Structure I
Amino acid sequence: MKIKSIPLSGIAGALSAGNSFWSDRRRLFYLAVLWFSGLSLWPVWRFRFPAMQDYPHHLFISYVLATFNDPSFDWTIHYIVDLKADPYNLYYFITGFFQLFFDIETSGKLFISVYILLVVLLVIKTSRRFDTQQAPPWGLLLLFPFSFSQVYFLGLTNYLISIPLLFLALLDLERLISRPFTAGSILRHLTYQILLFVSHPYSVMLYLGFAFTGALFSLSEGRKFMKALFVPLLLALLFLYWYGGAQGPVAGDTGGQSAQSDIRWTSVEETVGFYLLMFTGMRWTSGIAWPTTLVWLATIGLFLISGAANWKNIVIPWKTVSFLVLSLLVFALMPFAMAITYFNLRIAPVSYFFISIILARMNLGGKTALSLVALITLLMVLSSNLQGRLSRESAEIVPLLVRMEKNAAVLPVILDSASKELDPVFFEFHEHHANYYHIIAGGGVTPTLWENPMFPVHFKPGIALPVPTDLSPSSLQSYAPHYRYLLVRGAPNEYIWDLSHYYNFIGRSGAWSLFRSPII
């Protein structure tokens, strides 16, 4: 049987053909969606350690929750667990479910895969909302590189999964208020609201802000306007009820710190620099990654040229534009810390998603669409390569972890948390990598457990592990009775030599060094 090949010129011809070729163009669009889905999942499963800064800590908490009653671990000596259907906890519910069938590392990767598949679902659902007589919404394909934003590399897992859920909820809200209510449509939207609620409080606030802003666009439509106000109001009341009951008492019961933070702003330079990280290969202050920057510039130029050539046919989605403007205002004007950190900076990937949806309205010709697919492929490959390099950096700690017995008290001493691959001002990539000990060796305790009252794992009352403020070798000497091991990162040779006077030096791997207490 002969397989007839299709030349690129034929594909471009199909892309630029009239309505009679619409089905072919739509198939090619979904073929591109499938292609980028695979490229997105590739680095997740190709490399052992996801390229995510806070991921090791979240995985550690998830492992404690799933194995808390395992008698081979000493979790019950140090921790208490309290997993509720509250904000921040969707990540732990999903990884906990997967741990019923898979090991902890596989479960973590399955969670990331769920995030990617939600982005795929968003692309498909959004594309179906466009007029079928228009060209395929090629701009939606930008959602794939935008999925690997600063928030992804920061490893804010609880918030990360809420981003596609936020857009799916807004999309479903638009559909819900434009049609008569049915039991199925109400149940579906309530499901989205519940998922948003248990994923992250910030996304609930974004949903409410965008929903009430969007309601203004139906102000003259009476019944539709009332529905647009009523539907998000239910979630607003639930959120206010939770917020009023969750603050204060939870922190008091666990002995943890309050969820409130001092209000702090970042400088204009830092705010702008953080936003541009998406387009500069996650580098800014230490020199941008030019290959990624040049591909993004070419992508932006492609849309500018296409827009200038077809400006009369561009349909401007004013509601989506208003959401983009609102997101940029929040990003620029709100503080960095206000109850949660990265308060304003978290909205950067949300604005990227809005940009993608707006650009999807542009009718791209066949050759332009093919060029866009090629450019996005390059962006995905460059992102995958970056994730591979970061994963190999993360793996440097493993030869030391396998030399440690389980159920030990471990003190991370992080002298340098920066990765050579990421901007050192915006990322502390290796800050939490010592938590891989509790997963690979198993059990044990660390003083770095986040005592956020909203999190489901806390120290038991009365547990107080000392945390050094002075990391000099002579000062660390006094911590030998409290910790079996010290995991040190970024120590120069003279520091290792000095610390060896007080602790037994076990070995070195990459930037990591391992010391054992001579007392316990």
Structure II
Amino acid sequence: MASRKARSPASNSVRRLQSWWIPLATILLCVIGVVAIHAGWLAFSQRPAFDFLMLLAVMEIVVGGWLLLLSPLQPNRRLLAVTIFVASQAAIHQMVRLEGFAGDGRPIWTWRWIPAPQERVDWRQHHQQQIASITQLPAVDLTHTSNEDYPGFRGPNRTGHATSPSLASDWQAKPPRLLWRQPIGAGWSSFAMVGDYCVTQEQRGEHEATVCYELRTGREFWAHLERARFAEPTSGEGPRATPTIHHGRVYSLGATGALNSLDGATGRPNWTVDILKDQPKSQRLFGVAGSPLVAGSMVIVNPGSAGSSLAAYDLDTGSPVWQAGNSGASYSSPQAATLCGSAQILDFNAEGLFAHDVAGGAVLWNIPWISNPQERNNVCQPVVCPEISPGVDGVFLSSGYGMGSAMLEVRRKAGKYEVTERWRNKHLKAKFSSVIVHEGHVYGLDNSILTCLDLATGQRRWKGGHFGYGQILLAGSLLFVQLESGEVALVEASPIAFRERARFAALSHRTWNHPALAGRYLLVRNDREAACYELATNP
């Protein structure tokens, strides 16, 4: 028998490189990696979208290069193989649609043949049907108020504290009862609630809508439409701010800068002002997000332009009262405060925290605080902590992107303000959310994990649970945590330990909107649906 000739090492190496396992293994690993990034199981950096693109680039280079240079195919077939490889990716791309990004930057994909949520509703027909169903009902009355109302962004004082009866915390024995669930226009607005009604903002086609619903039924009573549309690939489309209900009127601010004063009974405008008119292009990548603040006889907003960091308008006429400050805006809302005996408006803007005099808007003091220099994302509401020591008031600040939190001490000496840091650390980085201060402790989402800090020292008391980039509010000694996934969890507001008491699926899909609680009625929404739940109370 003739002996076989031994292959040379070089020949074996060439054959190994020509093996089909190289492109197949590369494709398989990249597909697994893409799925893992999409699910949040894998991350190479703090930018999942970048990781996703890098994996695809590796696959293109390895597989495409192998097909052109190393494959055992005949030269005239290699180009055909590359063409098929590229065409198959194009076909897959045509099958999926990007529906934005999660709070940590992960892309959200869905099948292209599934209609987008806003494509499923004919908003004009929806509005007509809603109005036709209520013609025999009494007119809306937003003047009847109670101490359980939730009349604006994060409640009466923008602190996230709700006034409610003693609520049952055993949701297995007494689960939240769904009163209604229905489609809603896109946007990240929350609900404002007074009496039997609730108001929010949403995108309806090419119009921004401020809409009034009946609290217990979800029936639409009126809608004011403003021809405007803001859309951005990361955060999607629609208004970002939450309306404010005050003395029977509704004040709403759209993502493109339209400030409205609306009759609470009918939704008809009393006046409309473009807060960005004649101003340089807004620096805000994600649109106008600050909810209007009523202070005395004025409504205050944050245009974020040179000469107009904050602007005040007359409640009755919409006439300008004052404009002040030169900083660009970020995504926090104006916050009323009394510090060292002086009424002030806090503006957590792109440059830091600025305190303005209420009467004329003059800047009284400021402290630099720049989070994410490219986007300047300061979102968390500043929290006023009165009398943290004799003659000293405090302000708590927090933001994400590695910035962390700080407790500021504000003093007034010889007519001038002094602002220093009592402590500063990175234990709590509130990226998309605001925090709750309760009985000497602060509770907030450190990116996606709930964290409790001692307010006096900044020491971390506990950290637990994975909630995504959601929002929180407080009722009694219970934290309602709105998960980014749409669930709502109930957590004890106690510094002793992290204790989650209950959880239920209030919504589905990405939810960045703040929940709202009036008495025993919990209102939740995202960019596609809204729901109202009645919570059980203790005997």
Structure III
Amino acid sequence: MADKIILQLVNINKDFSKNIVLQDVNLSVIRGDIHGIVGENGAGKSTLMKILVGVYPFGQYTGDIIIDGKHEKFLSIKSSEMVGIEIVYQELELVNGLTVAENIFLGHEPMNGLVIDYNKMIDQTNQVFDSMGIEIPANAVIKNLGVGQKQMVSIAKVLVKNAKILILDEPTAALTEQETKTLFKILTRLKKKGVTCIYISHKLQEIKEICDRLTILRDGKSIITDDVINLTEEDIIKHMVGREISSRFPHFEKPPGEQLLSVQNLTVENRSGKKICEDISFEVRAGEILGISGLMGSGRTELLEAIYGVSSYVTKGQVIINGKLGIPKSPDESIKKGLALLTEDRKETGLVLCLNVLHNISLSSLKSVSNFGVIKTHKEIANANTYVDRMSVKIRSLMSLVNSLSGGNQQKVLLGKMLLNNPTILMLDEPTRGIDVGAKYEIYMIMNKLKEQGTAILMVSSELPEILGMADRIIVMKNGRLTGELKRQEADSERIMRLAAI
């Protein structure tokens, strides 16, 4: 067995200012395997990988890294790359203004004397794409590509360096179902060529489908490593969170109340006059979760943003919010009407990462904690503490910077920020994207509590099990139009996909 192991991490320990992040973590990866790593946000996955790729160099951790039987002491990212370790981060590291080929060879361009050999660069780009089984023009500019294509370029970028061990961090977080299938085909091809992959994901169905073996981390410790075939999803969840979760989707039954939001014949255009949503009609009642399903690009996000009054859209139609007719002209007007929107990208449009938890939570409700423009600090702190407790946010203090928190805790801070204005209608766009099973469960329980209190909830989600598990009714979108509505009792994955794709 020992000769089959390409990578060993032995008794890895790491702390930040006496805060222990990794404690005696052990990991063994078999050559040519796709080895999964799962754990809750904050379990230590990212820190462990940063040690492996040299972001945290030897001396900043204790323990051993063994590659092909040889002890390695990486002092930099470059020294890790020299032995064949490459990583594709969740946040894609591409230069939008450069071409595909220029991105792939950035920093190690083929030269013809003192001049970059662009023909050779394009030829080699096409060769690596052929080996991956994908078609992307080598001279296309990155900013013009879709998210899925950018992900493939990021993988090609590390493959041209002849990676022996390829680390993928949440590679499908922003991919469609079809793009995910394409990625899995590429990983299968790489596996046949002897490339070893380490696959980090919160999506347990993907782990079960693509991985050979799995290591589970919890609270900075390696809990178990086993063949994936030996582990059920329930087993994985139990090892991740350290407790049994009776139901991944704790749906709360409640008869819906009065109608709080009505959308009739709503058409949404961008500033160029292109229709994004057309003739959309639906309503949401108090104490009800309305799920909105559809493929990426179907208009789900744009629909919520238009209702919320985002200025980049031109809207026509009728919207009634809490009995008041009129489409909001700005998010500020929406908030005053009792509407809140949790955006799909917490880092780009939801939170200010360089600010602390206190200021992020109170950012959209400063009027409630100020008097004649002067913020009442004691009231701001009291309000923030209330929602930190209510959301069960794990922080050292309100002064903790948001960018130091795990994804799940960032999401709960964002939700607290939305709820501080006491909305009666809450629109959630991908509320559990990029967070672990335990944090998802906590978000679902918060949704149930809001539902019990009579809040109307619209939930956009790309995860069908989530939509099916939490929604009372489901509407489906395709190419900017509604293609159907399903009651909870009649909905299943096949019916939703038929409405979304056919």
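Odds and ends about this structure:
- Computed 15 for relative contact order in percent (Cα under 8 Å, 6 or more apart) - originating structure among I, II, III: III
- helix-only ellipticity at 222 nm (-39500 (n - 2.57) for each DSSP H run of 4 or more, over all residues; to 500) from the coordinates reads -9500; which among I, II, III: III
- Source structure (of I, II, III) for semi-axes √(5λ) of the Cα gyration tensor in Å, computed value 43, 28, 21: I
- Comparison of I, II, III - label where distance in nm of label points 7 Å out along Cα→Cβ at positions 392 and 448 is highest: II
- Which entry (I, II, III) yields the derived value 0.55 for FRET efficiency 1/(1 + (r/R0)^6) of positions 208 and 376 (r between Cβ atoms, R0 = 25 Å, to 0.05): II
- Here mean projected area of the Cα convex hull in nm², for residues 64-351 alone is compared for structures I, II, III. The highest value is that of II.
Where a number appears in this text, it was derived from the coordinates with a stated rule and is not lab data. As the structure is a computational prediction, the values presented were derived from the model and not from experiment. Cβ atoms are built from the backbone, for glycine too; each structure is taken alone.
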